[in-house]
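Enquirer: Have a look at these structures, which come just after this line.
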Structure 1
């Protein structure tokens with residue numbers, strides 16, 4: 001971590017520096033979210049079949065996985081890919097499918 005000595009900076013330099021730091025922080029937050037989505041997609045592609053398995057692997061809650069899946073569904077839909085899910089017993093089973101590979105169209 002770098003220590004900044006603001007006492008030697010003008011007001012404009014301080015504002016410019018803080019604006020830059022905020023932009024970097026926003027990019028990191030965005031990258032982290034994108035990284036989590038990609039991690040979930042990779043786990044599904046690897047054969048993880050339930051929300052619970054993914055949550056355990058990523059050390060997040062089932063609810064967080066479900067929330068990410070909502071966003072992932074919207075993104076995949078444009079490629080005619082779908083995440084389908086079904087609650088069976090205590091587990092929520094999921095699968096990623098391409099409808100055209102099933103002979104279906106939307």
Structure 2
């Protein structure tokens with residue numbers, strides 16, 4: 001059972017990083033060059049949610065999928081632009097979570 005879990009984790013992390021290194025940074029750079037801030041933000045959210053769902057379907061935490069795609073996106077040439085575009089979203093999420101007494 002432990003061996004199966006280690007194999008799943010290794011395949012998910014390795015697959016995400018291997019496939020992501022060749023496709024995701026190129027896609028992010030192309031969208032960033034288009035100059036559409038909204039499209040870049042939608043792409044980032046879409047990738048984050050997609051990899052979170054995949055991680056959940058495999059049996060892992062959603063945070064692992066989001067973290068791994070963040071690592072892959074940070075490898076793109078447009079990582080600074082992505083960081084600038086997601087600051088406002090980060091602020092909204094932090095304000096919502098700090099105002100809720102249950103941490104939702």
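Only the coordinates and a few stated rules stand behind these numbers; no lab work does. All values derive from a computational prediction rather than experimental measurement. Cβ atoms are built from the backbone, for glycine too; each structure is taken alone.
Enquirer: To which of 1, 2 does the computed value 7.6 (mean projected area of the Cα convex hull in nm²) belong?
Expert: Numbers: 1: 10.1; 2: 7.6.
Answer by label: 2.
Enquirer: From 1, 2, which structure was relative contact order in percent (Cα under 8 Å, 6 or more apart) = 20 calculated on?
Expert: It was calculated from structure 1.
Enquirer: May I pose another question? Work out the source of -29500 here, i.e. which of 1, 2 gives that when helix-only ellipticity at 222 nm (-39500 (n - 2.57) for each DSSP H run of 4 or more, over all residues; to 500) is computed.
Expert: Numbers: 1: -19500; 2: -29500.
Answer for the origin of the read-out: 2.
Enquirer: Comparing distance in nm of label points 7 Å out along Cα→Cβ at positions 41 and 89 across 1, 2, which structure shows the greatest value?
Expert: The structure with the largest value is 1.
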